[in-house]
Structure 1
Amino acid sequence: MKAVVWRGKRDVRVESVPDPRIEQPTDAIVRITSSGLCGSDLHLYEVLAPFMTDGDILGHEPIGIVEEVGAEVTDIAVGDRVVIPFNISCGRCFMCDHGLQSQCETTQNVEQGTGASLFGYTKLYGQVPGAQAELLRVPQAHYGPIKVSHGPPDDRFLYLSDILPTAWQGVEYASVPKGGSLVVLGLGPVGDFACRIAQQRGIDRVVGLDLVPERLERQRRRGVTVLDVNDFPKADDLVTAVRDLTDGRGPDAVIDAVGMEAHGSPAGKLAHQLTSIMPDRLAEKLMTRVGLDRLGALHAAIDMVRRGGTISVLGVYGGMTDPMPMMTLFDKQIQLRMGQANVKHWVGDILPLLNDDDPLGVDTFATHHVPLHDAAQAYETFQKKQDGAVKFVFKP
């Protein structure tokens, strides 16, 4: 089959690889009809390269048709249309029973000290072959796949695999009170959906911040108040502008949908550059023991949120010794929530919104649909935020 294969920093290629096969009775084989390119895939493209292995298959946002099932898979059958959550969970363990599928004890990577395995996402998370491919082996298929109806376009359901539940969990964790306000830092795919979900759930004041004109315009057209970060060279001025929009005290909650990509942290940028030129073993040790992130977005969130407010972190961070302003967090009585999305936990809330009325705008959400063989160019374009890119969907 054809698949998107990692060959090094900023080097992905579409190559022929062996077809997957059933390995366990709880496996299924799914023929992929669409697969998303996620913002977190860009971390593998560059920052998390030390944890990648030459030949890893990328991708974790798939929808497709079931081709084969193992002996213990009874809830789906050959011919069913399914969305595959990015985290692999069993549905039977303590964590799954508590709605924490991203911490599944069956697929947890204990030797790495990390949670549930993820498709196409480094040896930190199980090194499971990913979904930017023609076929996908799905472990724990007795529980994970989400069966959806035939008929609507793939984009109607595709985002259930990751970015919709991630954004939903972020808004849920933000705990915005009735009549309250929410600021979303970063209007990439997850931040974009977070704004849409916040509006759909009746949050009165939603403010989106970004520095890419096309992303700002998408939200402006949907009635979100937007601020262009480029207009505020001084961080204090941006914080003041946000407070001016939120009764002078700051928003009730801030969602950080940026993570380690944040601009403005020279020390974090230097740490990332150093790891990129080190041998993988040394770089891996540095990142897991003394790793630093670029914390511009998180520090901005801490400054902006009102006293007693909540920060919900959706952006990916990977540092182990990130400096945190604990005095400020404590003094402002800030609540901080974060984590990988527990996809299956939120499916029941989201599915009713994926109807023909399309209140979240999923049918027109993607900016680019491209053949799988154009993946290398898509990664480059998406990383450079060119051509109005917000969301790429691959068609195998």
Structure 2
Amino acid sequence: MTGVAPFVLSIAAQLAAAAPGGDAWKRAELSGVRGITIGPIENGYHPGVGYGSPAYDRTLGEVRAMGGTWVALTPFGRVADTTGAGVDLTFEAPFARNRHDVAHAVEMAHARGLHVMLVPPLWVETGEWRGEIDPKTDEGWARWAQSYGRFVRAWAEVAEATRTEMFSVGVELRSWVTTARAPSFARIVRGVRRIYHGLLTYSANWDDVDQTVILGDLDVIGLNAFFPLSEERHAAASKQRDAARSIRERMHQLAELWNKPVVFTETGYTTRSDPAYRPWEWPDRMTAVPVDEAAQADAYRILLAPLLEEPDFVGFFVWREYADPDDTSQEPPWGFSPRGKLAELVVRDAFAARWSCDPWWRVGWSQHARIPGVDWR
């Protein structure tokens, strides 16, 4: 362990000094989180282009060029199915190798002047959703909690050693954190806090964050924000804008309830027609989908415009780009990545704007400027 680095404390300690309050981030004069998730190359047969590689460094350069200030890294743990038998720390490569590569990836991001959030999610081999993991019995849950705790603490140690600024203690674990089983997860969070001294968050699902009962143990409320902007297909833009304003109000109420700021640990839309309808649907499970860059860009624009005017909302991580920017095999053309698409222009413009959560001295677009991406008027 290398101890707590000064620049980790400059974020965590400033926020702690300003807390409590949903607007603590703003009062601490911390610039908003302008983030991009950089996914690993999810194939062990593609060595040398994942985290910590020269290819990954090119992606970091692209993030900086877009105006990004944060990156999220997602080293997976593997589970066989949703019975909760345990977490295998090996994913495509042995854990020791992944740990080395991720640590180097954090160092490379810091060298580029970027902050880092480390997010270790679970990969379910059967294709089921991790939010449905259920070991059924008390004994099964105890074994599961022990195994998951080992997994998340292993990555918390990496976060601490590399002075990572934010750490997510879990991703979309609905069956755990919204139920009577939640106290065992809270104990894991407290154990992580003894290891790691940066900011702690948890990546709730967009539709269960209000039922997530461990938010009081965190520094920042996080959620994977794949919000639908309509419950019907091809809704009018006016209805989608109404939905976005409702999302802003919901985030404000969430922050005020828990006296903590809110960050979107993931958000994005696929590059298809009507992406704001059921946006969580996985692109790899679709076939022969017409690519629609304009629709993706519109969904980003409509969602973000009201949120960036909310002082309790401190930013978002775009879902997602990849460690090798030239590898197009990771998702189909209608996938989530905004790279090289019209949605990238919206993200660039959003990053360039001055947000309500930003400190007064941050230079940005005029709030009343009409720009290609986010229309502030």
Completion exercise
With semi-axes √(5λ) of the Cα gyration tensor in Å computed for every candidate in 1, 2, 29, 24, 22 is reproduced by structure 2
Completion exercise
Calculated from one of 1, 2, helix-only ellipticity at 222 nm (-39500 (n - 2.57) for each DSSP H run of 4 or more, over all residues; to 500) reads -7500, and the structure in question is 1
Handout entry: distance in nm of label points 7 Å out along Cα→Cβ at positions 84 and 188 derived as 1.0 - corresponding label from 1, 2
Key = 2
Fill in the blank from the handout: distance in nm of label points 7 Å out along Cα→Cβ at positions 180 and 196 gets 3.0 when computed on, of labels 1, 2, structure 2
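When FRET efficiency 1/(1 + (r/R0)^6) of positions 132 and 348 (r between Cβ atoms, R0 = 41 Å, to 0.05) is calculated for each of the structures 1, 2, which structure yields the highest value?
Result for FRET efficiency 1/(1 + (r/R0)^6) of positions 132 and 348 (r between Cβ atoms, R0 = 41 Å, to 0.05) over 1, 2: largest is 1.
Where a number appears in this text, it was derived from the coordinates with a stated rule and is not lab data. Bear in mind that the values here come from a model prediction, so they are computed numbers and not experimental data. Cβ atoms are built from the backbone, for glycine too; each structure is taken alone.
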